[in-house]
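Pasting the structures here.
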Structure P
Amino acid sequence: MADPGRAAAWWRTNFRGRRVTLQEGPALASGVCAASLLTPGLDPRVRAATALAAAGAAGFGAYDDLAGSADDRGLRGHLGALARGRVTTGAVKMAGIGATGLAAAALLRRGPLDTLVDGALIAAGANLVNLFDLRPGRAVKLGLLAALPGLASPAAPVLAPTIGACAVLLPDDLAERSMLGDAGANALGAALGVAAAARAPRPVRLALLGGMVALTLAGEVTSFSKVIDRVPPLRALDRWGRCA
């Protein structure tokens, strides 16, 4: 018999008071991992890096989803708790995603500098997408917008598994039946990070990393939801397809 407590841990109340399941996150991560291993035309190292980054990010994200507390949020909250001698689930998640991101970057077999840049890019992508998972469909739309232009580039085979998973799961997310949670948002961002790490030249990767870090720091002092609501084109895109 299923444990009712464990089953309840996979449910959340969203911003409008509706009950939604977090199982969309493991579904996305599983889809990305499976498709990355089966998609033709991918270098074996890129397959392994994508699967490792997505699975690692999803695993540590799920840990934070199921065992975490809302008392400490953002970098300041987790680092502040760490400075006081308390290790939060969010801090464990950040360290774990950083480690698996670096390991995934190492699978691409580049020099030490590129490995560090790529590992940081994967981890930063995982964290940034998670910051947008506050409204139905928002993080999935972000993933699609980031990935779709790459279909016209050599990164297409790397991005295809992520695009496919996002397209399949977006309707349920918009209908407020499910949400990515940390597991799904972190996995989505990590997979996008691997695609950039595997195909973009170093100057582009450095620019992407700088932009991600800047947005992450901006998220510490401002609300992305408020910014989106103030800009009509962003507000229209954010609300497209939602129930209300």
Structure Q
Amino acid sequence: MSGRDPEQTAGGAVRRVHVICGAVAVVGGVINAVSDLMLRSGPVSGADITHAYMATMPYEQTLAGALLGAAVGVPMWLAALVPLYALLRPAGVWRCAATVASLGYLFVVTGTYHGVYALYASSHQLASQGAEAARLAATLLEQNAAFEAWLGGAWFVGAALSSVGFAAAVLGGRTALPRWSLLVAPAASIVASLASARLPAPVGGYIRPMAGSLVFTALFVVITWTCWRARSPVEAR
């Protein structure tokens, strides 16, 4: 007979599942960063990376980038919710559930946001096809802007709620997550995007597009690393 403790064996299996889920999310973060570069990037300053810049990219490339992020990269982020729930559970089930639910909502909105970049790109490219096309593009761009404003508002709500819940859980000191992990809370992606807009050419043109994705990828790395080093699936500090 094996001398292994059944509880330890089961706990080790759960811990491995958490690590694998975290690793899946990390890969998804990298994939989404690549898709961000496919959408709009180049040897320009961070301030030059706007929706209009997508008109300079081949449409087939922006379409592939939008689909890669919306259908592959961001859905993989959802795997991180499994280990995150386990890590935040010691902070209280309601606080944990609210944080994980709002983060899941944020990921869904992010996937939608990412997918419609293909429509933004086609509208901006249409604007450069002559006077008649430019008039039509102006209407489309106005409609796109209105849609993006509502979608951006929903994204901000998800980022704010999940960041507040995450901060409250981590600062409470009952989770295994280090306090410095607040540096990669969802709201940090907003700061990273704004800061990268100030980067000069050619660095800014490659950092700004994927700044937000890099923050989320870093968050997934922290989650995976914390689960990896824990002695059990859920370990209080």
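Quick note: the coordinates plus some simple rules give every number you see, no bench work behind them. On a predicted model such as this, the values are computed, not experimentally measured, just so you know. Cβ atoms are built from the backbone, for glycine too; each structure is taken alone.
If volume of the Cα convex hull per residue in Å³, for residues 100-147 alone comes out at 69 when worked out from the coordinates, which of P, Q was used? Intermediate results must be reported in sequence, preceding the final value.
Details: P: 69; Q: 47.
Attributed to the structure labelled P.
Computing relative contact order in percent (Cα under 8 Å, 6 or more apart) gives 35 for which of P, Q?
Working: P: 29; Q: 35.
Derived from Q, not from the others.
Given 118 as the derived value for volume of the Cα convex hull per residue in Å³, which of the supplied structures P, Q does it correspond to?
On the way: P: 137; Q: 118.
This value belongs to structure Q.
Work out distance in nm of label points 7 Å out along Cα→Cβ at positions 12 and 228 for each of structures P, Q, then name the structure with the largest result. Mind dumping the intermediate values first?
Details: P: 1.3; Q: 1.8.
Greatest value across P, Q: structure Q.
Can you say which of P, Q returns 3.1 when distance in nm of label points 7 Å out along Cα→Cβ at positions 156 and 180 is computed?
Numbers: P: 2.4; Q: 3.1.
Corresponding structure: Q.
Rank structures P, Q by FRET efficiency 1/(1 + (r/R0)^6) of positions 52 and 164 (r between Cβ atoms, R0 = 30 Å, to 0.05) and report only the one at the top, that is, the highest. List each step's numbers first, then the result.
Working: P: 0.95; Q: 0.35.
For this comparison of FRET efficiency 1/(1 + (r/R0)^6) of positions 52 and 164 (r between Cβ atoms, R0 = 30 Å, to 0.05), the top structure is P.
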